[in-house]
Structure I
């Protein structure tokens, strides 16, 4: 349950979007390529991603405006890379604030301070904060510019049926109801997903009983940006408190409710104001502030068994929920959209078999389960579901005052990139043993800054919407047989990016070869979502073309992935 804003926010003006009668209500019989349920960040990102491939979509949203409050405020580097790809990264970064520091306190003692490294090859900082309402508005504006995205506000999905060749949706509006048909429907409508209910699908996993109040307040002060966590603060013994600075001098305080506190009473503005006042007093902060938004949260570790159900697919919180700690919930949703968009576009365009969509579940659910396993441990520490865990946590916290070895237990932002090691789309696996370093098939590629003829870019910004071939050239350029192979590979639809050589891109950071473990003639095949599809220490034309077919969902004998 979300309480209404308690003051006029200082950083955003909400626009009310009118209901516009769709063509279906005028008697037109249409079948849209894709219908997206929900105009939150995941649904909007998916629509913008599909538009990159020339795929039109309709977004159905029951609200008449974007989200209120800070909500999912923390974005990781991967999310910024995705936002760049869909054309809104620069607009987001004009408003956002970056950070790389995570501080943990036991009582009032600082027991751990994590500095997240910022590699010289990467364009974006490790973590970036911007209120969700701003990100949504930026994407709404960008959607209007594409000419391929129809956002239908004040449109509630009341029915959904999956057929062999289409999805049929029943829509309720202020001016009546209508039926909408689409080749595919993607549910991005959050944890209370109507689509999930219509298909009678159930989450698997666990819900943690402890509740947290989330509050936004405006305060101008000189505290540095970063995430701070307090365990057992003196004004609220046994509780866990989180504090973030977000843009426009808005601070966010998340705090755990005691078991004997009434959740409804705890959301009342005066109660929240007192808790914020107590916390700032503990910190010795006496700057004036104003409460502007209150909500409540309970941690969940849930997922659907499958994210693909024929003509209906699920993304973001409609497919899964992860605990808030570590800021990975919405970031997973963005990654869902990026994985799904190129596959859905390829299927719709007839460039890939429909079975390619089955790999969406295989890859994204694997990443989600890995995160749930990681964050469940953190959540146990943050929420202390029973006395035994609380006793253990307090013991570790006490040790952390003098022992460095246990301090990483309080670091929810320590993330190991997920590798789709067993993806059926990975090719040339027999070539992996030849590499001693670099990203293997199934792992996301690193970024590197590049320059050529005075033009500066990065590998991510240089890559297009399709498959990319990354070739490492010697000083004299590719040998004749490699030049012929690169020509054939390019004609097959692979965009060639050459690093080194007289005609290639200069590696500005001088890290590319080391990051990729690449000598002269090495070649990487990169998927449209920036993951490595296959790699070779020496370019092999025939194997590259076979790996391209496999990555598009077709096996070496012409069969489809999953058959």
Structure II
């Protein structure tokens, strides 16, 4: 890639004319605003650092819950559990999502970032808040777990740090929306925004609602911890906190799905089967996915039974419908692209021709599979009121969200990094053979973690519990599945450490790509045609995906009704 100073062209010249320093990407041909590039880099690097922190905490926790090892003392177990939750579910995810937002509002739209000063304010607040929170946790002044339920009380700096992260992220989201406005005002693109930008916009809208919940609940808790105000009502705290805690994961879902579409296009040249349907699914997320947080409040007396049943048994399924649409259209678009290129023999001939040696593609393929077949099926089932009441405080819930947030979102973001680093840092990846196995190591490890947790939870093993030996009610099967979880955690953390080593090593030692395209797993040959035009004349061009969808629905039905059978065995009708 070359800078606009050495390679004048219409793309970079267009950005420069609007007051932005810019360059043209030699791989994609797209214009890159250098201000946006700087903050994409900063947020992505910070995200990977917090991912490393969370990964180290993860292996310590897994080797403690694996009763045969039982590594940590009880006080450090809860301390590290708090540290793990904040770093993995909040800091790693939010920093990387801000990087995605800055990319989505500039590069695809050929636009400059709205404000460097606003971007610095956002990054500074987020970084200061995250560091502050971590220091307080490790000092032993905030052993309150991620949910930090009142009347448990942490040090004031714990709450202040979370407030800074939430407000800083809101500032970054403002920068995103302001950039969308100036791009539209300046006419930097024609027609509708690209699908990846549309998905990022959906994520940003949900993020505003989510982060406002965080500010609303944390500010009075902070003032209470300082002794300035009375204690907030614990029931009110729980309700508003889950507007932050669960909805933040829905921001992840929108960002993750946007990455699915982007990597599918970069790696295979695929275009969405029907963009109108895909955009409609993102709208369903905006309208209904926030309601899914109701399943955390099913035993709370503060909300009525009608509200609980409506949210968990009806409204939530409209958000599930959105995920099922994306789970169909992403592989369908890839299948149609592969068949249009001549890889169309039989039902699954196209699967073998996919670019499996591209770690970005394999990471996203695993993300789709793990999120759909494991996280999605368990999530819909466990979100049902009657089943949730029995399972909610067991490791089954933990197994579910490790499949969605880690096996889904984190794996997709790792896949995106295999393009972000070469395109933004202009360096080729080192140790490419290791890069190709990294997604399989991480994804396979997370599957074992999820299965181990889920089966242990089915045997009644509780979440957030330091020692199950004292209970004396768990047999060898529970210990076996906790061991499966521990082995899976070791494999997954090896995959995580390999990812961090590859990223850091590439930044330090990767071959520079200035003036040439990125190497090896670059942009695939695109399938020609206008947006919305059929990629393949055969109406059965998606037949492989249709069969896979049937398999998914069969697995879903079996798991769902098996849970109802188990529920009937627990609650006998006399």
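Nothing in this text is a laboratory measurement; each read-out follows from the coordinates by a stated rule. Since the structure is predicted, the reported quantities are computational estimates derived from the model, not experimental observations. Cβ atoms are built from the backbone, for glycine too; each structure is taken alone.
Descriptive notes on the structure:
- Value 1.4, calculated as distance in nm of label points 7 Å out along Cα→Cβ at positions 25 and 153, assigned to which of I, II: I
- Here the criterion is Cα Rg over 2.2 N^0.38 Å, for residues 89-264 alone, and among I, II the highest value is seen for I.
- When mean count of other Cβ atoms within 10 Å over residues 33-40 is calculated for each of I, II, the greatest value falls to I.
- At a computed -21500 (helix-only ellipticity at 222 nm (-39500 (n - 2.57) for each DSSP H run of 4 or more, over all residues; to 500)), which of I, II: II
- With Rg and Dmax of the Cα atoms in Å derived as 24.7, 76, matching label from I, II: I
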